[in-house]
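Structures for review follow.
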Structure P
Amino acid sequence: MAYSINKTDGSILATVADGQIDNLSTDITLIGKNYSGFGEFFNENLVKLLENFAGTSIPSHPVRGQIWFDASELKLKVYNGLSFQPVSSATIANTQPSTLGVGDLWFNDVDKQLYFYDGTSTILLGPSYSISQGLSGLKVNTILDSLNQNRVITSLYVNGILIGIFSKDAFTPKIAIEGFSGTIIPGFNQGTLSGLKFNVTATNSEKLGAQPASSYVRNDTSNIINGQIIITSNLGLIVGDASQAQLVVQDGNIILANIASNKNLSFVVRKGSEPETPIDVTTTSRVIDLYAGKLDSQVNIGGGLTVAGNLTVLGDTTTVNTSVLTIEDKNIVLASLGDSSANNDEYADGGGLILKGAYDHEFTWDRLAAAWYSTEHINLAANKAFKIDGQVVIDGHSLGPGITSIPGVTSFGPQTYVQIGPNVSTPVMRLELNKISTVATNADLELAPDGSGNIALIGGPRITGLSDPVAQQDAATKEYVDNVLETRSLAFSMDISDGITNVAIAGILEQMAPVVEYRNGATARILCSTLTNASNVADVDAIKSQALGTFVTPTPGTAPAVTNVSFGLLPVPGQTIQVSPRIMKVFKILAGSWTFDSESFV
């Protein structure tokens with residue numbers, strides 16, 4: 001019986017007849033049942049599988065998933081159903097393996113570097129430095145600045161040491177960077193490595209401005225200059241063994257400075273043969289003396305004088321002849337006796353401001369009243385207010401929110417509206433013209449007479465605008481009451497034994513409940529009854545009484561005759577009255593008329 005050879009997915013690869021072999025379907029020989037000499041093919045199949053069909057030629061009959069070792073490229077490949085694709089591998093070793101194939105990776109576990117083999121040579125993928133060389137080269141990082149903003153920097157390292165940082169922004173790192181201190185500015189920022197320099201030669205280092213160095217004044221010896229010295233740079237002139245004296249220009253301003261700590265600056269002139277110091281600046285005490293000790297000296301100021309600190313005038317009288325006096329200080333202190341313990345209200349009494357005019361306009365302190373006294377009105381500018389303890393008392397339009405009572409006030413001027421509430425920002429009620437309203441959302445407007453007082457409406461006015469009532473104590477509008485009354489359900493009973501029609505019943509309803517008194521939709525329910533009775537037969541013979549006699553006929557003879565007939569009381573049985581099944585008939589007012597709607601048996 002032939003063998004059916006199935007693939008992994010269940011499809012039939014080949015059918016091998018008994019005693020036959022198949023070496024065309026795959027690259028191994030398929031052996032049929034009872035094939036003589038099967039051992040050789042069986043063992044060759046094992047060898048081919050063992051060596052993964054190693055060779056320089058592609059296997060002739062590959063199947064999907066078959067592995068082939070390409071001996072020409074020394075590369076393991078797998079068949080994907082269309083072609084053989086290389087299976088890359090990675091090798092870990094401290095020296096380059098000799099068996100690398102195209103596309104293989106090699107990781108140097110000593111230098112901790114990864115290489116790629118292109119078939120000819122290995123290419124370093126990274127890192128660019130070995131473990132023994134330490135971090136070297138450029139490293140891009142994102143760090144936080146002092147404002148928690150992301151900043152991108154490129155750091156330059158050599159052997160694990162930070163040389164400097166490249167940046168396009170100026171900022172201060174939030175977290176200190178090892179090997180760097182301070183702020184970062186755009187460009188290259190030097191690290192803290194001592195002795196760091198750029199050891200290069202500038203194109204103009206041997207000459208200054210294209211002139212030989214011998215043409216310039218040297219800084220290591222004395223020089224005599226024949227001619228005028230003109231310094232066109234704002235950097236100016238620096239003198240002293242520690243560069244103390246400086247004459248520079250900043251923003252067009254000339255600055256003469258002594259930059260030595262706690263050292264003075266003096267201007268010296270000669271009056272006759274004696275030197276004098278008209279200006280002496282003492283650094284430690286921040287004092288400028290003008291002709292110190294020279295009581296006959298005088299300082300004339302042709303323009304303004306600005307005193308940033310204290311101004312002490314030791315004379316008895318200070319006269320300021322100017323149209324406007326401007327004082328930058330926040331406080332003007334009057335009646336100060338120089339010692340806080342000596343200051344007193346008696347001396348301060350009557351002190352203040354006096355403006356001369358047609359008469360004195362005064363704003364002075366009254367000791368007895370413990371208050372300021374003004375001879376004039378106080379006129380505040382627009383949108384300003386009088387305040388007490390920071391709270392508005394009155395402004396140009398209203399009293400402040402802190403005013404809780406105004407005794408003695410009996411009337412106000414015209415008011416557009418008045419708002420009432422715990423404070424100005426949260427009013428709850430508003431009076432506006434003839435309207436009282438709430439301001440707080442969904443708040444009730446309450447009228448609450450004290451004690452047993454009632455709410456009395458004067459002049460018989462109406463209350464309008466009511467909504468339909470919901471609770472039992474809610475007020476109702478006339479329309480609501482009329483609607484309830486004129487659409488209410490009516491109940492009647494009626495004998496319809498005479499077979500009256502629904503139209504006739506509607507006519508009777510119109511008489512009992514005229515439609516003009518009700519509205520469309522009003523309902524009348526009528527309980528209708530039909531009565532019947534049964535008649536009985538009365539036996540008259542049972543109650544009669546008669547007397548019999550004879551009478552003479554015209555012809556000879558006699559005949560019987562009734563001489564007397566009487567009747568007693570005839571007992572009549574009571575009639576039985578029956579009520580047919582009652583019917584509930586429903587009528588409604590539709591289009592202004594009572595109209596039959598429905599009926600049901602009760």
Structure Q
Amino acid sequence: MDEPEQLQDETNLIDRLLTRASSHATQRLHTFLSEGETEAGHLTYETLDRHARAIAVDLQRKIGEGERALLLYPPGLDFICAFFGCLYAGIVAIPAPLPHRARLQRSLPRLQCLIEDSGTSLVLTDTAHLPELEALAFLAGLSILATDGQPPDEHEAGEWREPCINEDTLAYLQYTSGSTSEPKGVMVRHGDLFRHCGHTARAWGYGPDSVAATWLPHFHDYGLVDGIIQPLFTGIPVYMMSPVAFVVRPERWLKAISHYGVTHSQAPNFGYELCVQRIKPAERERLNLGRWTTASTGAEPVSINTIERFSEVFKQSGFERSAFYPAYGLAEATLLVTTKQHQKPPGALRLDASALEAHEVVEACAGYDQGRTCSVVSCGPPIGETQIAIVDPKTRRRVAAQQVGEIWVSSASMAPGYWQRKEESEHTFRAHLLDEQGEGPFLRTGDLGFIQDGELYVTGRIKDIIIIRGRNHYPQDIELTMAGSHPALRPGFGAAFGLEIGGQERLIVTQEVRPQFLEDIDIADVVGEIREAVSEEHEIQVYDAVLVRAGSIPMTSSGKIQRSECRQRFVEGRLDLLVNTRLVAS
């Protein structure tokens with residue numbers, strides 16, 4: 001993507017917004033769709049700049065540059081104004097989920113963790129949620145400020161003082177979702193973010209004629225960087241809706257893509273799966289998805305079956321299979337690490353499952369028993385100048401070709417570490433290979449995968465691997481088998497994990513049941529199907545099959561299964577059980 005001359009000297013998002021507010025003042029940037037359907041307001045470059053200046057003035061009066069502010073907002077434009085207000089003030093923004101009234105007790109521990117870990121001095125929110133958050137702020141000894149209200153006037157915005165920042169200045173803290181551990185604040189710097197947006201623009205084909213849409217949470221790195229920041233960086237309009245609006249009626253997302261001629265939009269695997277399952281044929285016929293050229297998918301394991309089903313189902317709506325862009329990324333790398341190349345169809349390898357359990361990559365040839373194979377989707381080559389090493393996590397040496405190891409990443413747009421966690425930052429962000437050159441530093445991702453023909457394939461998480469009788473089992477494969485064993489089970493809402501019982505590692509599976517099946521479910525039949533399917537496909541005995549009600553499986557804010565938390569709840573008896581049917585091993 002070629003940049004106009006006036007943009008080439010910019011080094012941060014403040015520069016870019018100031019330039020665009022001057023040269024494209026009235027051009028629409030962010031538009032929010034109420035209930036995912038009705039335009040409820042929009043921001044031009046000029047109005048975003050003016051709101052950001054006014055909020056920054058207020059912040060600069062209250063706290064000093066470099067202080068932290070916790071942002072608790074519902075989906076919408078107020079969050080965007082507050083986020084850029086923090087950048088304009090030199091304040092470190094901390095996007096976080098707004099606690100839901102009905103789930104306040106469940107949300108408070110994580111919020112308290114964020115407040116204590118970050119040392120935040122101020123909570124920002126909107127007027128509607130100010131009363132309920134005042135008590136939280138009071139208990140934590142924090143000030144609280146509502147940033148919406150009356151539009152700022154020119155005089156107020158004119159008092160803004162541009163902060164003293166450089167490319168190493170901290171822009172915001174992106175707290176990790178905590179799928180395998182307590183949340184940690186990834187330090188995202190202005191220079192890293194700006195460089196990363198440039199790499200992403202090229203990798204995902206953003207251009208001046210692009211149009212974006214997003215429903216991803218603004219407090220998650222995927223939703224924040226690609227959904228909100230990238231359109232500003234590229235100079236294109238983006239249409240936004242809340243995650244709830246999408247989940248309640250997935251067709252709203254595709255209707256917006258169709259109506260606004262969207263070229264770029266993104267979702268985790270489950271988002272595409274929801275569209276396949278719940279959008280009716282008559283609704284598909286009214287869609288025009290022909291302009292959608294970049295449908296990125298990441299944040300959780302990508303299923304080739306979902307890619308194939310979505311492509312087939314929405315082919316009649318003009319969707320091209322080549323528009324799928326499987327990707328791999330993480331907050332510690334700002335967002336994106338690898339993605340599919342332009343004009344290539346999404347690819348996958350069918351592998352020998354037994355070999356993969358031994359961390360060896362062996363492609364399954366014709367005649368293989370389907371039950372002993374698995375498919376792994378290519379997440380493409382590294383973006384920009386990113387380098388990847390596949391490493392034995394114990395020896396810290398590169399593994400041989402056709403072997404699985406830990407994914408190590410080196411990139412100029414990588415975060416420098418975790419906030420106030422020197423030891424963990426040293427271990428995770430500054431790893432070196434134990435070879436003659438001592439290559440590094442690398443980011444240790446904790447994810448397992450392999451490289452073939454220059455493309456990355458992700459196979460799982462190190463901490464989630466289940467080892468029984470010397471064999472490695474990937475929980476996501478077991479969960480996929482389990483969910484497909486009976487129509488009463490909710491795909492994507494199950495967790496498999498190992499637990500030491502009687503001196504041996506045992507397999508425990510937990511699975512949510514669809515609400516409509518609760519009244520007349522034959523529990524013995526469902527459990528029997530789970531046991532049989534897992535035994536046949538993975539040659540492993542289920543020690544305990546736990547059926548639970550919908551909403552019981554703990555998930556991160558981005559929709560990842562929290563297997564370690566599920567294991568803990570199982571041990572402590574805190575799962576909302578329908579049945580617990582242990583099979584005592586002989």
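Bear in mind that the values in this text are calculations on the coordinates, not laboratory data. Everything numeric here is computed off the predicted structure, so don't read it as measured data. Cβ atoms are built from the backbone, for glycine too; each structure is taken alone.
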For this session: State the single structure among P, Q that was used to calculate helix-only ellipticity at 222 nm (-39500 (n - 2.57) for each DSSP H run of 4 or more, over all residues; to 500), giving -2000.
Result: P
Seminar exercise, completed: With distance in nm of label points 7 Å out along Cα→Cβ at positions 257 and 441 computed for every candidate in P, Q, 6.2 is reproduced by structure P
Exercise. Comparing FRET efficiency 1/(1 + (r/R0)^6) of positions 41 and 569 (r between Cβ atoms, R0 = 35 Å, to 0.05) across structures P, Q, which is largest?
Worked result: Q
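Of the structures P, Q, report the one carrying the highest value of Kirkwood radius over Cα pairs in Å.
Top value of Kirkwood radius over Cα pairs in Å goes to structure P.
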For this session: Assign the value 10, calculated as relative contact order in percent (Cα under 8 Å, 6 or more apart), to the correct structure from P, Q.
Result: Q
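Can you tell which of P, Q yields 1, 4, 6, 8, 8, 9, 9, 9, 9, 8, 8, 7, 5, 4, 3, 2, 1, 1, 0, 0, 0, 0 when P(r) over Cα pairs in 5 Å bins from 0, in percent, for residues 121-352 alone is derived from it? Mind dumping the intermediate values first?
Numbers: P: 1, 4, 6, 8, 8, 9, 9, 9, 9, 8, 8, 7, 5, 4, 3, 2, 1, 1, 0, 0, 0, 0; Q: 1, 6, 11, 15, 17, 16, 13, 9, 6, 4, 2, 0, 0, 0.
Of the options listed, only P reproduces it.
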Exercise. With distance in nm of label points 7 Å out along Cα→Cβ at positions 265 and 377 derived from the coordinates and found to be 1.7, which of P, Q does the value describe?
Worked result: Q
For this session: Rank structures P, Q by Rg/Rh (Cα atoms, Kirkwood Rh), for residues 505-552 alone and report only the one at the top, that is, the highest.
Result: P
